[in-house]
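A.B. asks: What follows are several structures.
Bear in mind these aren't lab numbers, they're just calculated from the coordinates by the rules spelled out. Just so we're clear, the structure is a prediction, and the values are computed from it rather than from any experiment. Cβ atoms are built from the backbone, for glycine too; each structure is taken alone.
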Structure I
Amino acid sequence: MASLNRAAIRRFQREIWQHYRAHGRNLPWRNTRNPYRILVSEIMLQQTQVSRVLLYYPTFLGRFPDFRALARAPMREVLSAWQGLGYNRRALALKKIAEAVVLRHGGKLPKDRESLLALPGIGQSTAGAVLAFAYHIPAPFIETNIRRVFLHFFFPNGKKVGDNAIFPLVEQTADRKNLREWYYALMDYGAMLARVAGGNPNRKSRHYKVQSKFNGSNRQLRGKILELLITKTSLTPLAIARLVGESNLQIVQVLAQLQKEGFIVKRNHSFAIGR
């Protein structure tokens, strides 16, 4: 798509701001400039609805108020606080980030994209969000709701639209005088589109994927195993198989995955949550 002229940019910005002034969401992570609190919210919001994050965010921060507290916390406690949010890899990544920030950066989250991307579990979207929300640094990024807005406005008949086509428009239309609020406004407009638009605009994206069924999935089994190990000191594969009602072979395979990823450790013939 060609560059937008000033009039088109002003029309787009006016539409987004009008909706935000009338329907903008007051969310706790929007009322802080604390990089740690903003990062926690960004990790939690990956693949999880805002309503669910609102339930867990204050409790998690109460238990782990800063990078140092999270870095020194046992993995069992971190996973316990995360139970109910799903996608436990995010909890593991967040703890590893905290450990790296304390070890390499003196407990302070870096202010440059390259250093943020070097941290475990942080991709382009999370890095850009942290820079914009915590440091007010203009670092354009695309996440689900932002992508939805640009597909809706600028690609009404698009198919398999890549983020490389959307990104220049994100840069061109950014309101740099109020960058932080502008991204909030885009996200809230995108959340509205998800509810009222005739079909999810994100279906036009090359990156759109239908979420796989949870019941009976490997992800569900991983969650059950971790939930068991959070409450038990250690368990053998056979004991886990009996408790979750799956074959011993399947349990052994999943335990190997979890061990490789750093969730659990093997002690003699049993498994336990790692440090």
Structure II
Amino acid sequence: MLNYYELLKISQNSAQNEIEFAFAEFKSELLKFSPGINLSDEELRSRKPKEWDAYLFLLDPEKKKEHDGFLEHERNHELKEAQNKIEEEQNLKSSEKWKYVGLVVIIILVALYFLFQNNSSDNLTEEPKWRTHHITDEIQVILPAPIDTNVNIIPPYLMNYIKSLSCCQSDLKGGFSVTVAHFVMDDNFKISEKDISYIVNTEMGSHMVTHRPDSTNFYMNIRGYRVFVRKGTYVVEGTLRAFENYSMLKGNTAIKIIVAYVPGDAKQIKYAETVFNSLTCF
């Protein structure tokens, strides 16, 4: 079970009134992009459903008590496992037969570790643990790492025209990331593929407003979605970065897929191809 206190960044010792106050602050934060508009609780929940449901869970005294008991059980289980591990290590050390063998093994492992570090110090990219992320019933994408849902790349001026929004980002060490945004626009509001393409991840900022000489643009279709594709590079803090920006439209539904990586890195280029292929091979 997810630790709701860690998710909401509040203390497990928080009193009920403190949780109620934190929930009120949370709702105010969700409203900041829609000033002057009365949104229902369901509309607010759609922006951060995990956090919303966690607050409702903890605001119920019985459910909170049950959750606290589960966390206590987990802590006791981890403590017991740690104690068992210590006992196993002590038993191993007490065996004279394995004393010197263990010492030799440790020396070899340490040597291999430093050898590996020296050979890979220039490559900080961790191996991806790919997982499928369903954006809609028709569109899915595989992401290289656990997703962070505490992101929002939609500019504030568009929030009044959007009915629902989900956004997440999946990052690897070494500079590879995939940002996904899915939103439905108001029936009276239309936006072109090129305009949607200017919505970028937080790292790119306004770098995409102007075309770089090395950028390329083209159209394609993916499962009924008209897709405007922009590829190129941008500079952030003096470092050159590459990007692939997919803006997908069908009716009032829009999907953004933004892949950022280190240009010239063969492994990360392969990762970008893997993400793209997952869009088209479902």
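A.B. asks: Of the structures I, II, report the one carrying the highest value of relative contact order in percent (Cα under 8 Å, 6 or more apart).
C.D. replies: Details: I: 19; II: 13.
Ranking I, II on relative contact order in percent (Cα under 8 Å, 6 or more apart), first place is I.
A.B. asks: When you work out FRET efficiency 1/(1 + (r/R0)^6) of positions 108 and 188 (r between Cβ atoms, R0 = 35 Å, to 0.05) for each of the structures I, II, which one comes out largest?
C.D. replies: I
A.B. asks: Consider the structures I, II: one of them gives 36 for percent of Cα pairs over 36 Å apart as calculated from the coordinates. Say which. Working shown, then result.
C.D. replies: Details: I: 23; II: 36.
Going through each structure in turn, the value belongs to II.
A.B. asks: Of the structures labelled I, II, which one yields 2.9 when distance in nm of label points 7 Å out along Cα→Cβ at positions 156 and 180 is computed from its coordinates?
C.D. replies: Working: I: 3.6; II: 2.9.
Value 2.9 for distance in nm of label points 7 Å out along Cα→Cβ at positions 156 and 180 corresponds to II out of I, II.
A.B. asks: While we're on this one: I, II: which one has helix-only ellipticity at 222 nm (-39500 (n - 2.57) for each DSSP H run of 4 or more, over all residues; to 500), as calculated, at -19000?
C.D. replies: This figure was derived from I.
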